[in-house]
Structures are given as structure tokens and as C-alpha cells.
Structure I
């Protein structure tokens with residue numbers, strides 16, 4: 001007891017000048033008859049159980065000391081805890097569970113990376129834990145995989161907890177880790193859990209979630225708070241968000257600490273007559289806690305683990321003459337020498353043509369000097385292994401486009417490559433950014449089959465690389481860390497460099513003769529308009545105007561599409577009038593007849609085509625999709641539904657066609673993530689689609705030549721004839 005009081009006095013003295021740790025409010029509460037409960041929380045520690053002073057990571061030994069200074073304290077962890085360092089991965093998470101047990105953890109909600117050893121292993125670890133592992137929305141078959149809710153009685157109060165795991169686990173852990181596991185709708189489950197806890201007469205309801213606050217995610221803790229009443233507090237993780245004083249959404253307080261044990265979260269709940277009257281969130285930084293004396297029992301556990309790991313980790317596998325860069329901000333935004341080293345090792349072990357791996361799989365740098373196995377595993381802690389698959393050049397291009405579609409944002413899917421190079425322009429629309437792709441110095445052939453080595457996570461669609469899913473596997477190899485260690489040993493000393501494999505550059509648009517239109521100079525589709533008019537696909541509204549924002553009718557769209565088809569092959573089915581409102585010999589009759597005969601259009605139920613009616617974006621996408629994928633038999637890649645925020649506004653008859661057209665880089669949504677299916681199309685948009693089409697098909701040699709080139713060619717031929725005649 002004296003020891004506890006001494007720690008409390010020491011801690012209070014350390015933080016007297018404005019620190020967030022202050023036992024005063026507790027004493028004040030007791031004197032006024034109020035009751036308080038303190039919830040200490042961590043999230044996204046990623047296996048960092050041991051203190052690291054240089055990186056300002058606290059670890060469990062001092063966390064237990066801190067917890068012991070507080071009365072009525074509950075310790076909660078919001079996931080991504082059991083994996084991420086050699087300390088954690090060598091024992092497949094057991095070492096971290098042991099530390100959590102000794103520290104006195106009460107509640108744990110698993111994160112996506114806690115599934116990295118597989119769902120069955122997570123269940124084993126949960127059983128080994130003396131704490132409650134809660135994930136109310138995770139099912140296997142008809143049963144909960146883990147626990148759903150738990151009531152902690154403390155200081156005469158009943159605090160109800162329930163847990164939620166992110167559905168993103170399906171792609172942000174290897175999909176094979178969650179085979180047979182379902183993630184139910186988190187909003188629906190949360191409402192059920194609130195009612196279940198209310199039935200247990202709890203005094204406060206706390207959700208421990210690994211959902212996060214990342215705007216790019218559709219399942220977030222702020223949306224949970226907004227849509228579910230009755231949650232007093234959300235202890236959150238996943239997005240690595242540092243909330244200094246929490247985030248209040250309605251009546252729900254959200255707390256999150258950031259990452260890697262840099263802070264410990266502290267939430268004080270105050271009750272009067274067992275009714276919650278106040279809640280306050282704060283963060284206690286490492287700088288405040290670093291002077292604490294670490295708990296001896298926790299230190300003993302750490303020492304035992306480190307001793308058993310030594311023979312594996314201390315082995316020197318080679319040497320590097322320069323720093324190998326693996327910082328998060330570097331590997332998730334561009335090429336690094338460590339990414340190049342890894343993909344070279346993958347090519348070496350597999351003999352594949354090309355290699356692609358995600359930047360999110362690289363977790364740390366390796367400094368100049370001797371390289372130990374511990375450094376290799378720290379940089380590549382995941383239990384992933386290289387897999388060789390056969391894919392087309394088109395699939396490779398789609399993968400690269402997907403990998404850079406968020407650039408310059410810091411994202412884990414950013415591609416590192418070997419055996420190939422490519423350029424991308426982040427100022428272009430997603431799906432149209434990648435260009436100048438070369439495999440072993442030769443231009444990428446979209447129709448050719450290449451052998452590609454990637455990690456097993458991506459090979460089955462991980463990190464959203466759905467285009468690899470279902471590809472034929474032709475080889476599998478040891479763990480990435482082992483493959484890299486052997487490659488380092490073979491090629492030491494390492495001199496890996498950034499070689500220009502992934503280059504951000506301005507994409508040169510197709511050049512077109514200026515049409516002289518005066519109303520397109522500042523329009524985003526200027527070059528595409530000039531190109532399509534020059535090729536005879538489109539025409540201006542006058543000699544000097546194009547009207548890029550003017551509406552497009554159904555007849556106009558089909559006519560331009562028919563003109564495009566004429567560049568490839570003679571039109572068929574032009575003589576039969578199909579629709580009762582398309583008769584005679586109008587400027588669009590033969591094109592509408594052609595489109596109907598080839599099932600590019602189907603018309604309306606009353607037998608009309610409505611040629612003068614303004615075409616909607618979903619109608620236009622449907623027609624272009626039928627033309628490219630049904631008539632021209634281009635290969636397609638289906639995207640998952642609900643990629644667009646306004647997906648529910650898309651007609652069910654058009655949804656598949658729209659996503660096919662988007663996958664084929666023929667049409668795109670808005671920068672805000674909407675498709676605007678019922679909005680009318682503009683002439684500028686139509687020109688852009690025709691331009692995009694021209695990148696997918698090879699026209700006749702005559703049509704590929706620019707007028708200037710053709711003129712020069714004729715002049716040269718005439719000059720040659722004159723010279724031959726003179727010589728004769």
C-alpha cells in the first residue's frame with residue numbers, strides 16, 4: 001500500500017505543471033459523493049510490447065506501473081496488438097498476450113492485423129487471455145467467433161462493454177485468414193448490443209472498436225456514433241488517429257491514442273447516483289510516463305521472451321553499404337531502394353517476369369552496416385510468402401492503375417515493382433494515370449501472358465488488388481523475410497538504389513491538330529475534343545464553336561459511336577429500321593439501326609428509341625459497355641459494387657455495365673466519388689469517352705496517321721517520283 005501511495009505522489013509531482021495526469025479530480029469527486037471510473041486505453045501498438053526510449057514507445061512494464069497508481073481503473077485495448085514486431089510474431093502473438101495478462105488488461109477488441117495468424121489462432125490467443133476478447137460482429141458459421149459483450153463491476157458501478165472489428169479485415173489481412181468468417185453490419189450489431197447491455201442494467205455503455213476515422217472508409221467510428229444511440233464512449237483504433245481530447249459526435253465521445261504506444265489514453269467517467277454526468281478524454285504522452293519505474297514481473301516476462309528469441313534474431317545475414325529506406329511515408333508514396341531489393345529477391349526466387357508488392361508490407365528501414373535477421377523480420381513482419389501467378393499485360397496495367405489511383409496520398413497499396421518500369425501522372429483521372437510501362441525494356445503487351453510474383457496477400461485480392469484474384473498459381477515460396485535474408489546473404493554487400501522503376505511524370509496527351517474552336521481553350525477536355533473532331537468522330541456546332549457543355553442526345557451518342565465502329569469495320573444491320581420513331585433517312589438512322597442490330601441499344605418498351613431525348617450518364621455507360629464488352633469482345637474486370645457514394649441511385653439494369661465501363665477506363669466518376677447516373681451527359685464528356693475508346697482499339701494505319709504526317713508522306717512520295725523521273 002505504501003508503494004502505491006509513493007508512486008501516486010511521485011507521478012503527481014511529475015505532472016504538477018499542466019499535465020493531463022492529475023489525481024485531484026478523483027479526490028474531489030470522492031468528497032462530493034460522486035463516483036469515478038478511469039478507462040486507460042491503447043490501440044495500434046502493433047506488437048510493440050517493449051519500451052523503446054529512442055522511438056518513445058512505452059511498452060507494458062511502465063503501463064502496468066501507471067495503471068497501479070490509479071483507483072478504479074479499467075484497461076482496454078482497441079486492436080492491432082498481437083502482430084507487427086519479431087517479439088510478437090515469433091510466438092504468433094502469445095508473447096503479447098502474456099504481457100497483456102500480467103499488465104491487467106480487461107477488454108480487447110481485435111484489429112485486422114490480429115487476424116494475421118489466421119482466425120483459428122486468434123481464437124486460441126483469446127482463450128489464453130485473462131481478458132475479454134470482444135467482436136460482436138464477427139461470425140463463423142452460425143456462431144460468434146469471439147465474445148460479444150461484457151459487464152465490468154467496479155466502484156459500485158456496472159460498465160458495459162461490447163466489441164466491433166472492422167469489415168476491412170477481409171482485405172487488410174490476408175483474405176485466407178478469414179475464410180468462412182463473416183463480418184456483420186456493424187451498425188445493426190451495435191444497436192443490438194446496446195439493447196442487450198441496457199437489459200443488464202449497466203450504468204454506462206462502452207464500445208471498443210477497431211473501425212477508425214479514415215474518411216476513405218465506409219465503416220467508421222464517427223458513423224457508428226451518429227447512427228447508434230446509447231453508446232456513451234467509443235474506444236477506437238485502426239486509423240492511427242491522435243485525439244488529444246477525444247472527439248464528440250452527438251452524445252458519444254470517441255477516444256483514440258494514435259499508434260505504437262506513443263501515448264496512453266485516459267478517459268474519466270463521472271457518475272452521480274449511478275448516472276453518468278461527465279466524461280473527459282485525454283492523452284498521456286510517453287514524455288510524461290518515461291520516468292516511471294517499470295514493473296518487475298512484466299520485465300521478467302520480456303526477458304524470457306528475448307532470451308528465447310536471441311539465437312534466431314541475432315544471426316547476421318549480410319551487410320548493406322547504405323540505408324535501406326522503409327519509412328511509412330516513403331514506401332507508401334514512391335519507389336525506395338528497400339522496395340527494389342525486396343522485389344529483386346522475389347524475382348530471384350521465382351524466376352518470374354515481373355514482381356509487384358505493396359508498400360504497406362514494408363514496415364521499417366534497415367540502417368547501413370551488418371544486417372541481422374531481427375532487422376529483416378522487423379521490416380517484413382507479416383507471415384507472407386511470394387506467389388507466382390500467370391496474368392495478362394492488361395491485368396498488370398489495371399494493378400498499376402489501382403496502385404497509384406490515390407497518389408499522392410500515403411496508402412499501403414502503393415506498388416513497388418521489379419522486372420518492369422512505369423510512369424504515372426497523379427494529376428490525371430484515376431484509371432488514366434499510368435503510361436510508358438515496360439517489361440525488361442520492352443513495351444507492355446496487354447494481350448500477352450506474363451508470370452508475375454507478388455505476395456500471397458495480394459494474390460488473393462488483399463489490399464483491394466481484386467484483379468489478381470482467381471489467377472492461376474504456378475509457384476509458392478518461403479516467407480518473404482526468409483527469401484530476402486537469403487538474397488541479402490547471396491548479394492552482400494547490398495548497394496540497392498532507386499532506379500526509376502516508378503516515376504511520377506506528366507503524361508503526354510495524344511496530339512491533335514487544333515480545330516480552331518474558341519469556346520474550348522479553358523475546358524478540361526480541350527485536347528480530347530480536338531482529337532475526336534480531327535478524326536471525324538465528332539463535329540462542332542459551328543466553324544468556331546464546339547459547345548463542350550452542351551447536352552448530348554441519344555441519337556448523337558449512337559452516331560458518334562457508329563462513326564468510331566466504322567474506323568474498325570464496316571457497319572452491319574444498317575438497312576433494317578427497328579424503332580418506330582427512327583424511320584426514313586435521317587443523319588442518325590443507319591447508326592441507330594446498326595446499334596440495335598448489334599444489341600448496343602435496346603430502346604424503350606413502347607418500341608421507340610427517343611433519338612432527341614437527352615442521354616443520361618448511366619444510359620451512356622450502358623451503351624458503351626455493351627459495345628466494348630459484348631460486341632467487340634474486349635476482356636473485362638468486374639469491380640465490387642458500391643464503389644460510388646451514390647451507387648444506390650444507379651438503376652439496377654445499369655449497375656454492372658457502369659462498373660464494367662469504369663473498370664475498362666472508359667468513363668469515370670467525379671473527384672468526390674459520385675457517378676451522377678441520372679445527370680445528363682455533356683459534349684465534352686462524350687469527346688472524352690471517344691478518346692478513351694481510341695486507347696483500347698487499333699484503327700487502320702490510315703486513321704492512325706495525323707493529317708500533318710500524311711501530308712508530309714505524300715510530299716515525300718511526290719518528291720521521290722520526281723527524282724526517279726529525272727534520273728530516268
Structure II
């Protein structure tokens with residue numbers, strides 16, 4: 001009887017824990033520290049989903065790992081700035097930094113992580129001198145400073161950003177409680193203009209010890225000092241309007257609760273069921289990272305500053321921080337599934353940038369073109385949106401893509417002249433990477449041309465999209481650089497990387513040989529047979545070798561030559577499905593999800609890259625991945641969770657179930673779609689967007705699922 005009572009008590013206790021866990025807010029599983037160490041480069045601070053403001057601590061830059069302004073290894077803060085990047089390979093922003101100080105000589109705060117509190121929409125640092133609390137709306141950052149002493153000052157720094165150069169600044173007091181001004185700079189973004197309004201909950205006095213810097217005498221620090229900072233890309237007046245619209249009051253705690261509620265709403269777009277708390281932390285932190293950018297780049301009335309520097313009245317929400325070379329691979333396909341309502345505005349943003357700068361964006365930051373990375377990566381994203389029906393005017397989108405790809409910039413002139421990009425005619429090099437990216441870009445353009453009935457354009461861009469075949473050396477089975485004489489470059493090493501003087505971009509020949517996601521069966525044909533293709537693919541995952549000292553540090557997270565820390569590898573595991581061996585992908589996918597993502601500051605094996613690393617994890621953990629950049633087929637892998645509920649918009653839900661799932665049962669035995677047996681190893685976007693049920697039956701050994709030719713992508 002006693003044993004029965006104990007057993008019953010255990011059951012009751014377990015049930016209570018389960019109910020408690022079910023009721024636990026999703027924001028509690030987000031750890032903003034994940035990715036703040038190592039090479040993750042993520043933002044740490046207070047923001048709301050897709051908000052213009054990213055308000056958080058900025059440390060003095062100590063090198064490449066400080067591109068977000070914050071690195072977990074550091075312990076010195078120089079200000080709390082209102083704009084930050086997250087997960088990028090270059091540094092910028094860090095604009096408008098405020099620092100509470102006790103004397104005019106103080107220029108930083110030394111801290112320990114035990115003094116910090118980090119959560120979605122909230123950041124706190126409590127030292128012996130001051131308790132700093134931060135929260136935000138989309139366009140307004142809110143500070144609460146509780147000083148321990150009677151003397152409190154606030155330093156406002158317009159000089160320092162993260163890797164940029166100040167070109168002009170203005171800071172002035174307009175009444176007892178209000179300051180306003182602007183900061184203009186150049187850096188990675190060659191033209192950046194940030195306008196602001198700063199309001200205090202008490203009278204203050206501003207004096208300027210030097211240009212671009214202000215010291216605010218807070219006068220009364222016996223009670224908490226509240227500060228609201230509104231931003232605008234247009235003017236200080238617009239910043240004031242943004243503040244009036246988004247944050248008219250002074251209730252800091254309510255703003256914090258509203259920010260938390262905003263995150264909770266967006267995190268709930270995907271609900272997973274798992275008993276593994278670490279997996280939940282990784283998943284929901286990935287969801288959190290997904291919503292830092294692209295960020296809104298317009299005022300509350302949708303006015304914005306265009307790529308030509310002029311001010312426009314938009315009838316859409318304009319976005320910035322477009323890391324397209326990274327995000328076309330998984331981020332944007334995932335967003336079409338879980339954020340369908342944003343896609344038309346993404347497309348309109350691209351088209352307006354085209355109209356203002358004469359070509360589609362490459363890597364757009366704060367309304368300015370950085371021209372960073374190779375290819376025309378807005379093209380496959382815009383093509384995907386057009387093919388999925390998200391573009392308001394498909395002909396307009398097609399014209400933007402076509403016009404951009406027919407220009408002579410960024411090696412496109414050489415492509416038109418030779419039919420490929422000769423290494424001896426391109427001083428900037430990286431010709432193989434450029435050409436392969438253009439091929440997949442223009443495959444999407446060709447598909448849109450065909451959909452619109454432009455047969456001549458379809459054939460032209462289809463042919464260009466297949467020019468990848470010219471780079472394939474059949475003798476050694478690698479993609480290699482071609483000279484203007486049609487001969488391969490004599491010097492060749494498939495593993496070594498020579499930074500900025502190589503035929504590839506942040507990768508080697510092993511990784512780039514597979515960059516044909518738009519025509520995998522065409523790539524298989526180059527190897528001569530599926531058997532040879534699979535043999536080479538197997539070798540890829542076991543080949544060891546040092547990439548050399550000049551390789552980018554985020555070419556990392558290795559399985560053989562597969563490097564999950566950088567994007568060119570991200571689709572490669574899924575290529576097994578195309579050759580009828582999906583079971584070979586399962587252990588590799590599970591390894592990446594289990595071993596290369598962790599709930600620790602050094603929890604990412606490479607840069608977050610503005611959501612791409614997280615998007616890969618989210619899709620793959622659901623058992624899906626869109627390999628072809630433009631078109632909408634999602635390849636099936638191996639789900640990580642027993643149940644997932646995905647809100648696909650329009651009141652529809654996609655239920656994904658993995659039966660008999662365990663750490664050993666990683667192989668798909670069979671699939672049922674909406675209750676019916678489904679043998680294919682892919683599912684179309686148009687099917688997923690309707691909601692329904694996708695059921696995986698899992699087992700401990702490979703099965704014949706997906707091996708038949710008719711069932712392959």
C-alpha cells in the first residue's frame with residue numbers, strides 16, 4: 001500500500017510538472033546569450049519582432065567577433081546604442097549610444113554577466129552605481145536608470161559606431177525635457193542617416209564638451225530616470241511622431257510586458273512538443289533570432305528614405321538589413337510558410353530598391369547598398385515570391401529581375417560576352433562562386449518568365465542557368481575556374497582557401513561543386529551516373545583536410561568537408577533525396593541538429609547570418625527543407641520533435657507528427673499526408689500552405705522509403 005501511494009505521488013508530481021511546462025511561456029525558453037560567444041555575432045539587448053530599434057549594450061570593438069557590438073567574452077560596455085546588427089560578418093550601426101555615468105571622466109562600465117538579465121524585449125545591468133533597464137517598441141527605445149548616488153549624468157555619444165565613420169552630427173536641446181538631432185555616417189553602409197528625438201521624464205540640461213557628444217545633467221536622480229529615444233530614417237520630426245504613436249506614456253513595466261507579449265505571439269507561430277528542455281531553448285531562441293531582421297525601415301506613416309537618398313511615401317512596409325546571400329537559402333523559404341502576410345511587403349521593398357538604385361538589392365543596410373557577397377541573391381527570393389503568388393505585380397517583379405541580370409556590373413558583362421566568367425578577365429576573382437550563384441539566380445528568373453508566358457526570355461535565362469556545366473571538370477569531378485581560352489586554371493587545390501584571391505567565396509571546391517540546387521538532376525548527370533554522384537557525395541562527408549590559415553573562421557562545423565558554419569553547404573545533405581538514398585541524410589542531419597547547435601553562448605558553429613543559421617535548424621527540425629531556391633518544393637529529412645504545430649496563415653495549421661521517434665529511430669519508414677499514404681520525399685509549398693497533417697513513421701534502420709525513382713524530387 002505504501003509503495004502504491006509513493007507511485008501515485010510520483011505520477012501526480014509528474015503530471016503537475018507536465019502541466020506547468022505546458023503552461024510555461026515560450027519567451028521563457030529564449031536565451032539571447034546563445035550565439036553571443038564564439039563566432040555567432042548575435043545581438044543582445046531589447047527589441048521587438050522586426051523592429052527598427054535594437055537597443056542594447058555596445059562594447060569597444062576588439063575585432064571581427066564584435067560585429068554586433070557585443071561579445072560574451074567581453075566585460076566593458078561603452079554605451080547602450082539603439083541600432084545593432086545580428087549575426088553578420090561585417091560590423092556597422094551602433095548608433096546613438098547612451099551611457100549613465102557618475103562623473104564626466106567616466107567613459108565605460110565594467111560588468112559581469114551575473115549582473116545582467118537578458119530576455120526577449122528586455123535587458124538589465126545592475127552595478128553598484130546604477131541599475132540600467134532597457135525595453136522597446138518598434139521605433140522607440142525606453143531606458144530606466146536607477147542611480148545609487150545623488151550625482152547622475154548621461155553621456156550621449158554620436159561619434160562612435162560599430163566600424164563606421166561619422167560624417168555629420170547634430171544634438172540640441174529643444175525644451176526642458178527634450179533633445180533631438182541626427183547622426184550621419186559611412187561604413188559598410190556607405191550612406192546612413194539616423195534621426196532621433198530623446199525625451200526625459202524630468203527637466204535636464206545639455207552641454208556639449210566636444211562635437212558629436214553631449215553630457216546631460218539629470219539634476220534629480222533620487223528617483224528613477226526614464227528616457228525615451230525615438231528613431232526615424234527621415235527626420236527628427238518624424239521621430240517625434242513615431243514616439244507619439246508608439247510610446248506616448250511613461251509606464252516602463254507596461255512597455256516591457258507589451259514587448260514580451262509581442263514576442264510570445266510570434267514565437268507561437270510554431271509550437272513544438274518535446275520533453276527535452278535544451279531542444280526547446282535552441283528552437284525558440286532560433287525563432288527569436290529569425291525575427292531580429294529584416295527590420296522595418298519606415299516611420300509609422302510608412303514614410304521612408306529610399307536608396308537614392310530621397311524621402312518616399314510608401315503604401316507598404318519597407319524593410320532593411322537584407323543579408324540575401326545568406327537568407328535566400330532557408331530564411332526566406334521558411335518565412336513564406338510561417339509569415340505569408342509579410343511577403344508582399346518584402347517583394348515591394350525589393351522592387352522599390354530596384355526603381356531607386358537601378359538594380360535589385362545585393363546586401364542592403366539602412367537604405368544603402370553595400371554590394372557585399374557574390375551573385376544577385378534578391379533574384380531567387382523575388383522569383384520564389386512570384387512563383388508562390390505573393391507578388392502584387394508579377395510583371396513588375398519580372399522586369400526588375402530581368403533588367404538587373406542584363407546589366408554589365410558585378411561580372412555580368414563577362415557572363416554575357418563569354419557565356420561564363422573567365423578568371424583571367426575578372427580581377428576580383430571568385431569566378432566559380434559568382435557563376436554558380438548567377439546560375440541559380442537565373443533559374444528562378446527563367447521559371448517566372450515561363451509562368452508569365454515570356455518564352456524567349458525563358459529560354460535565354462534557362463540556358464544561362466545551365467552554364468554551370470562548363471565549370472565541371474569531369475576528370476576529377478570538381479567545379480573549377482575557366483580561363484577566356486576555355487581551359488581550366490592549371491593550379492588547383494580542392495581544399496585550400498586563399499582569402500579574397502580564390503575561385504570560390506568563403507569556401508573551397510569541395511563545397512562549391514554541389515552549388516546547383518536548382519538543377520540537381522543535371523548535376524547528377526555530370527557525374528555520369530547516380531552511383532558516381534553518390535560516391536562523390538559520400539566522400540565529401542568523410543574527406544579531411546586543412547583549408548589553410550586564410551580560410552574564413554566561420555567556415556566551420558565540419559563533417560568531412562561539409563561546413564555548416566557557412567551557407568554554401570546548407571543544402572548539401574538533402575541532395576541524397578534526389579539520388580534515392582534519403583536514409584543517408586538522416587544521421588548527418590541529426591548530427592548537425594544535435595552537435596552543432598547548443599544552448600550556450602558559443603551555441604552556433606558560425607555566424608547567425610541574420611537568421612539563416614536559425615532558419616536551417618527550424619526547418620530541418622520540422623523535417624523539411626527547400627533545396628531549390630525558387631519553386632517551393634520542400635524536401636523531407638528527419639524530424640526532431642514528436643509533434644509540431646505550424647501556423648501557415650489564413651487560419652490554417654499544419655500538424656507535423658513523428659511517430660515512434662527517438663534518438664535511435666531517426667529513419668523515415670513511411671509518410672502519410674492528410675491521412676493518406678504518401679511515398680514522395682518532398683512536398684510542394686502549395687500543399688503545405690493549405691495546412692493539414694504530415695505524419696512521419698520513424699524507425700531504427702533505413703527503409704525503402706524514397707528509393708523509387710518516381711518518389712524522388
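Please treat every number below as a calculation from the coordinates, not as lab data. Just so it is clear, the model here is predicted, and its values are computed rather than measured. Cβ atoms are built from the backbone, for glycine too; each structure is taken alone.
Annotations
- Label whose coordinates, when semi-axes √(5λ) of the Cα gyration tensor in Å is calculated, return 43, 33, 23 (choices I, II): II
- Distance in nm of label points 7 Å out along Cα→Cβ at positions 165 and 469 derived as 4.9 - corresponding label from I, II: II
- Among I, II, structure where distance in nm of label points 7 Å out along Cα→Cβ at positions 45 and 437 as derived comes to 4.3: I
- Structures compared: I, II; top value of mean count of other Cβ atoms within 10 Å over residues 453-460, i.e. the largest, recorded for I.
- Here Kirkwood radius over Cα pairs in Å, for residues 581-652 alone was derived from just one of the structures I, II, and that gives 13.6; the source is II.
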